[in-house]
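Asker: Heads up, there are several structures right after this.
What follows draws every value from the coordinates through simple rules; no lab data is involved. What you see is a predicted model; the values in this text were computed from it and never measured. Cβ atoms are built from the backbone, for glycine too; each structure is taken alone.
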Structure 1
Amino acid sequence: MADRVLMITWGRPVPGREERGLEVFNEAVGLYGRKQQEGKVESFDVALMVPNPVIDGYIAVRGSTDQLSLLQEDEEYQRNMIDASLIVEDLCVSMGYCEQGVARQMELYQEAIGKVPQSA
């Protein structure tokens, strides 16, 4: 079961590169779909946001630490990320925790809170 998430977010497209942006987006969706079918990632979600000043969309890829580490070393993934960096603003890749990983992180957080003096 997945306990990690690779979150890829992006902002608006670079003006004049919208068509290439659509191609790169479709390539990314195809890549993660193949990786899921091959069992190399657990799952992925795609979201496109309503217009706002922060992010235009995200792809959240779920898997184990090993799966997501291998994904980031995959040449097709790297090429797709390079392509994306040339056609969107504010491309950001972040590792995080999901599902069972959230429970463990909350345990660690709770332990840390116990070491900090609390004030009203």
Structure 2
Amino acid sequence: MNSPAAYDPNSLSMTPTAVRHVKRQLEREGATALMLAITESGCNGYMYELKYLDDDANDVRSFDFEGVTVLVTEDDWSIVRGTQIDYVTEGLNATLKFNNPNATGECGCGESFSVQ
């Protein structure tokens, strides 16, 4: 089990397990960074969207976690600031999980969330 990093409302954090997983995915995709984006969708309003990038992005905040670069657009920053990215295994499934302090509700399946 991962111990949560200290909460910082002005940054992102990433557990060691998530760093290892994303590093493998970046290598597999031949990408240099992971873009964490938000789309308006789902039954609760917003969903996380992940994109593997192999070129530079404009108007983004960049975070480095042991060689893993995570990018967030300025437009999405207010929704994801303070989020901890984790990699969890539940039964036979493993997935990235976003512990977002700005989320005020989630749908039952965990695919979407709402903010005030």
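Asker: Matching task: 44 is the computed value of relative contact order in percent (Cα under 8 Å, 6 or more apart). Pick the structure from 1, 2.
Answerer: Values: 1: 44; 2: 28.
Source structure for this number: 1.
Asker: Using distance in nm of label points 7 Å out along Cα→Cβ at positions 24 and 96 as the calculated read-out, with 2.2 as its value, let me know the right label among 1, 2.
Answerer: Working through the options, I get structure 1.
Asker: Quick check: 12.5 is what I get for mean count of other Cβ atoms within 10 Å over residues 72-79, calculated from one of 1, 2. Which structure matches?
Answerer: Only one of 1, 2 returns 12.5 for mean count of other Cβ atoms within 10 Å over residues 72-79, namely 1.
Asker: Compare mean projected area of the Cα convex hull in nm² across structures 1, 2 and report the one with the greatest value.
Answerer: With respect to mean projected area of the Cα convex hull in nm², the highest-scoring structure among 1, 2 is 1.
Asker: Of structures 1, 2, which gives 0.35 when FRET efficiency 1/(1 + (r/R0)^6) of positions 16 and 104 (r between Cβ atoms, R0 = 41 Å, to 0.05) is computed from the coordinates?
Answerer: Label of the source structure: 1.
Asker: From which structure (1, 2) was helix-only ellipticity at 222 nm (-39500 (n - 2.57) for each DSSP H run of 4 or more, over all residues; to 500) calculated, if the value obtained is -14500?
Answerer: Structure 1 accounts for this read-out.
Asker: For FRET efficiency 1/(1 + (r/R0)^6) of positions 48 and 64 (r between Cβ atoms, R0 = 25 Å, to 0.05), which structure out of 1, 2 has the highest calculated value?
Answerer: Details: 1: 0.40; 2: 0.80.
The maximum falls on structure 2.
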